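Each structure below is given as C-alpha cells.
Bear in mind that the values in this text are calculations on the coordinates, not laboratory data. The structure displayed is predicted, hence computed values, not measured ones. Cβ atoms are built from the backbone, for glycine too; each structure is taken alone.
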Structure 1
Amino acid sequence: MCAVLGVSRSGFHAWLRRPISERAAQDAKLVQSIDKSFKASDRTYGARRVWRDVLEEGLACGLHRIERLMRLNAMRARPKRRGNPKDDGERSVIADNILDRDFTADRPNQKWLADFTYI
C-alpha cells in the first residue's frame, strides 16, 4: 500500500502513531456542541442558528467552520412542516337557491352552476 500511495513505510507508521492534532480535537468538541444544538432544535436549525448557540456556549469558531462540520457529519436542516389553516366551523352567507333545481334555460348565459361534490 505504501508503494501505491508513494510514501515510505517509516512515514506511514509515524503517521499511525502521531497524536490527534489540536485542530481535530477542537473540531471534535465543536461537533458535540453542534450535535446537541441541532438535536435540541428537532433537526430544524441551520448553520447560522447552530453557530449562535455554539457562540453562546463560549466556543469560538466561525460560521464557515460550522457549515463544514455540519456538512461532514451529515447534519442537514429540515424545515418544520406548516399545517393547513384551522377551520373554525363558521361559514359565510350561503346564497339563496334561486334556480330551485330548474336547470333549463331559454337561451345561453342565463343560468350558471357548478358542481362541488368532489370536495
Structure 2
Amino acid sequence: MGPHLNIAIEPANSEKNYQIVKFAGEFDKAGHEEIRQKLEDCVQSATLKSLIFDVVELKFINSEGIGYLMELHAHLVKRGRELVLIGPNNHVADVFKTIGLTEVIKIFPNLDNFLKTER
C-alpha cells in the first residue's frame, strides 16, 4: 500500500515571491505523519512572501490535517510570510468554509486568481 499523501515541493519563484507545494491524496493522521518533516523543513526555510499549497489533488482532509495547516500558517505569519491554498475540490472547500478556515487563510480557486491579487 502506497502513501496516503504525497507532496511535491516546486522550486521557489523569487521573481514572483512564492513557492508552491502540491498535495495529492488524503490529509489524515497517516498522511500527516508521512509528510510532516518535509513540510516543516519547507516552512522553516521559506524566504519568500507566500507559501502556496496547491490542493487540487487533495481528496480528503480531517481535523488533524486542518489543525496542522493552522500550525504551519501561524509559523509563517510570525516570520512575516503567508500560507495560501489554491484549488480545493468542492468537498475540501466545504470543510474549509464550515470550520472558518477561509477567514484565516487565503484560498483561491487557482494560481491565476492568486496572482491577480495585490500582494
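Rank structures 1, 2 by distance in nm of label points 7 Å out along Cα→Cβ at positions 29 and 45 and report only the one at the top, that is, the highest.
Details: 1: 1.8; 2: 3.0.
Result for distance in nm of label points 7 Å out along Cα→Cβ at positions 29 and 45 over 1, 2: largest is 2.
Of the structures labelled 1, 2, one was used to calculate distance in nm of label points 7 Å out along Cα→Cβ at positions 13 and 85, giving 7.5. Name it.
Details: 1: 7.5; 2: 2.1.
Among 1, 2, the structure yielding 7.5 for distance in nm of label points 7 Å out along Cα→Cβ at positions 13 and 85 is 1.
State the single structure among 1, 2 that was used to calculate FRET efficiency 1/(1 + (r/R0)^6) of positions 93 and 109 (r between Cβ atoms, R0 = 30 Å, to 0.05), giving 0.75.
Values: 1: 0.75; 2: 1.00.
Computing FRET efficiency 1/(1 + (r/R0)^6) of positions 93 and 109 (r between Cβ atoms, R0 = 30 Å, to 0.05) on every structure in 1, 2 gives 0.75 only for 1.
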For relative contact order in percent (Cα under 8 Å, 6 or more apart), which structure out of 1, 2 has the highest calculated value?
2
Taking mean projected area of the Cα convex hull in nm² for each of 1, 2, which is largest?
1
